[in-house]
Structures are given as C-alpha cells and as structure tokens.
Structure I
Amino acid sequence: MTLAGTPFRHGDHVCAPFDSPEEQLAVAAAFIADGLRRNERCLFAGASGETLAQFRAELRSQGTDADSAHARGALLLLTSAEAHLPDGRFSSERMLRMLNDAVEQALDDGYAGLRTCGDMTWLLDEPAGSAEVVEYEALVTQLFKDVRALGMCQYDARRLPPRLLAYGLRNHPTVVIDRRHAANVFRDETGPDTGDRQAM
C-alpha cells in the first residue's frame with residue numbers, strides 16, 4: 001500500500017487522525033515502508049508491545065521485511081511508554097534531545113535521515129508533563145525543517161476528545177486524511193496559544 005497525494009520529504013511534520021486500529025496500522029506501515037525504501041532509519045512508537053507486533057505484521061503484509069529491517073537497525077520499535085514517558089512523565093526537552101541525537105546517529109550510520117511515527121493516544125492518561133506537548137510540537141516542526149528528518153503523529157479520532165484532535169490539526173503543517181497526504185488547511189501559523197495549553 002502507498003499513501004496518495006504529496007510525496008513525503010525531509011521537513012514534514014504530519015498529523016494523521018485515524019478511526020480504527022486497522023487504519024492506524026495501515027497508514028503507519030505505508031509511511032514507514034516508504035522511509036525504509038529511501039534508506040532512512042525509521043522509528044515507530046506504538047501504544048503497547050501488542051501494537052508493535054501488529055505493526056510488524058502489517059509491514060510484512062505490505063511487502064516489507066520487517067524482521068530484517070529491525071535486525072539490521074533500520075527499523076526501531078518502541079512502546080509509547082519507552083519513547084514518550086520513560087520515567088512516567090513527558091519532557092519536551094528530553095524528547096527533542098532524543099530526536100536530535102537519533103538524527104545524528106542515523107546519518108553517522110549511513111542512513112539518508114530519520115523518519116518517525118508515533119501514536120499520541122497516551123495523552124488520554126494525562127501523564128505528568130503532558131502540557132509540554134503544545135510547545136514540543138511547535139519545536140519539532142522547526143527541528144524537522146533544519147535537519148534530515150520527518151515525522152508523523154497519529155491521533156485516535158474515536159477516543160481522543162475533540163479539543164485534542166483540534167490541537168493536533170492546528171499544529172502540524174501537513175495531514176494524512178483518507179490515506180492522502182496534503183498541506184494542512186487547518187494549520188494555525190501563529191503557533192501554540194493559551195487555549196492549546198489549557199486543552200492539554
């Protein structure tokens with residue numbers, strides 16, 4: 001499967017709402033498979049170990065050798081707890097440092113860049129530090145403009161409250177809707193505001 005619309009490129013920061021687990025996995029796998037074909041190191045952060053296993057199966061069903069990619073270090077798999085909440089709280093500074101270090105390591109290892117995809121459903125639990133996500137998303141958009149990286153944030157449209165979905169749409173330059181990648185007409189170019197912080 002491939003995603004229609006505008007081709008992905010370094011600098012993209014994508015919001016991808018989804019309505020079912022099947023849609024989430026299909027879109028994530030297509031996005032990551034595209035990165036693997038382009039010799040990018042790819043990182044997928046899923047809700048649980050079970051989600052990571054399902055993601056690997058979806059990659060295989062789309063024709064990508066997930067096991068080989070994982071074994072050689074081209075594909076990194078983390079749970080949301082490992083990626084976003086390693087000590088039980090979210091830290092924008094830590095996440096940005098991790099991403100920047102991961103980009104540098106990918107380039108040092110001979111990859112064309114870094115591609116990330118993460119499930120944002122962990123926001124439902126309102127962990128400590130989650131309000132920092134507002135500034136974090138804006139800073140990630142800037143980071144991706146300056147380095148050889150791109151990323152996708154997946155928002156569960158069934159479970160996340162409307163205010164969080166609206167926040168996600170306002171703060172990403174591009175979107176994947178109905179499996180098509182395009183410029184985000186909902187984008188708020190003024191950046192995060194007080195309302196965004198209160199929504200978290």
Structure II
Amino acid sequence: MIALDLDPQGSLTRWGQRRAAIKTLSTIMVEPFERDRLPRLGAILSGLAGTGFTLAIFDTAGADSSAVSLVAEAADLCLLPSRPTRLDVEATAMTFRAAFLAKRKAAFVLNQCPPNYRSARASEAAKGLTSLGVLAEPLLSARMDYQDALAGGFGVTEFSRDGRAAREVEALWLWSYEQIGAVEPPAANQNKSRAAVAAA
C-alpha cells in the first residue's frame with residue numbers, strides 16, 4: 001500500500017515520517033504528492049501497480065476542488081470524512097460534487113462523533129449526509145486511541161488491536177472493500193491495483 005499526500009498541511013507525510021522512525025512490521029509507503037504531477041496520475045498509478053502496489057490512498061485538501069477532481073477520476077472509491085458539525089457537512093458536500101462529476105463511487109465517513117452512538121449531533125449529521133449520498137459504515141467515534149496512534153506513527157489497529165477504535169476501522173475497511181468489489185485485502189488481491197481518495 002502507498003499513501004500519497006496532496007494536502008498542503010502535510011499531516012499524512014508527518015505521520016509517515018513518525019512511522020518510518022519506529023520501524024513497524026507493516027510497511028506502508030507514505031510520500032508527498034505534488035500538484036504538478038496530477039496530469040500524469042494515470043501513468044503513475046500504472047507504474048505503482050507494475051511494481052506491486054495494490055492499493056493507493058490519496059489524502060487531498062477538500063477545498064482544492066481541481067486536485068480532488070483529478071484524483072477522483074482515477075479513484076475506485078472516494079471517502080469524504082466529515083465531523084458531525086454543520087460547517088463540516090456543508091464543506092464535505094462541496095467535495096462530494098467533484099466525485100459525483102467524475103462519476104466515481106463516493107461515500108461520506110462521519111468521524112469524531114461523540115462515543116455515544118445515539119448522539120443527537122451524530123444522528124443529525126448522518127441524516128444530512130445520507131440525504132446527499134452514501135454514508136460509509138460505521139460512524140467513527142472520537143476516541144483517544146486514534147489520537148495516540150497518530151502521534152506514535154501507528155495505525156489504530158496496531159496501537160490497540162482489541163480496542164473499539166480498531167474495530168471501527170476494521171469495519172470501515174471491510175465496507176470499503178465491498179464497495180470496490182474486492183473480496184480480499186489488497187495484499188492478497190494482486191490482480192488489480194485499487195485507488196482510493198480521502199478528501200479532508
């Protein structure tokens with residue numbers, strides 16, 4: 001798997017640097033991806049598939065609609081994270097338009113929800129996002145395991161394997177695989193390279 005960071009904030013790149021420093025068993029290549037390389041994206045993805053990568057994940061800035069559009073055209077699935085606030089839901093809806101115009105599968109990922117699943121705020125946001133398109137399952141709660149894993153350069157399933165956050169992410173991965181028609185994790189499904197975009 002390769003994760004490519006188009007977001008000027010560079011949060012994914014910094015996480016990758018922390019990850020490289022701790023030398024985890026699971027190898028995820030994380031690289032910054034400059035905007036001027038976007039016109040060659042199809043060739044780049046073909047090259048990555050030729051070297052054995054089966055999954056490419058892009059982190060884009062949601063406000064950069066031209067970059068989101070170009071990446072969405074190459075993606076099998078666009079995951080659009082949103083916190084359960086009106087401003088986030090409205091901003092994510094604009095990003096959804098780019099995926100819709102690219103005629104790609106897209107789903108909203110409601111994250112940083114209050115841990116109580118029946119929270120009125122999360123329920124209202126879920127209803128609003130569902131009216132715009134598909135809502136990925138499950139909702140991701142605001143749990144310290146996410147923050148602690150990120151700070152340490154880990155994935156949450158590595159940080160706290162049996163925790164609730166890890167179970168949420170595993171369920172989201174399975175849901176995502178079903179959406180792109182993959183029945184096996186990327187490492188086992190070598191016949192086709194997949195691309196997914198997360199537009200924050």
Of the structures I, II, the one that 22.0 was derived from, the read-out being mean count of other Cβ atoms within 10 Å over residues 38-45:
I
Where does the value 0.98 come from, among I, II, when Cα Rg over 2.2 N^0.38 Å is the thing being computed?
II
Tell me which structure, out of I, II, gives 1.8 once distance in nm of label points 7 Å out along Cα→Cβ at positions 62 and 126 is calculated.
II
Compute relative contact order in percent (Cα under 8 Å, 6 or more apart) for each of I, II and report the one that scores greatest.
I
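Only the coordinates and a few stated rules stand behind these numbers; no lab work does. Just so it is clear, the structure is predicted and the values come from calculations on it, not from any experiment. Cβ atoms are built from the backbone, for glycine too; each structure is taken alone.
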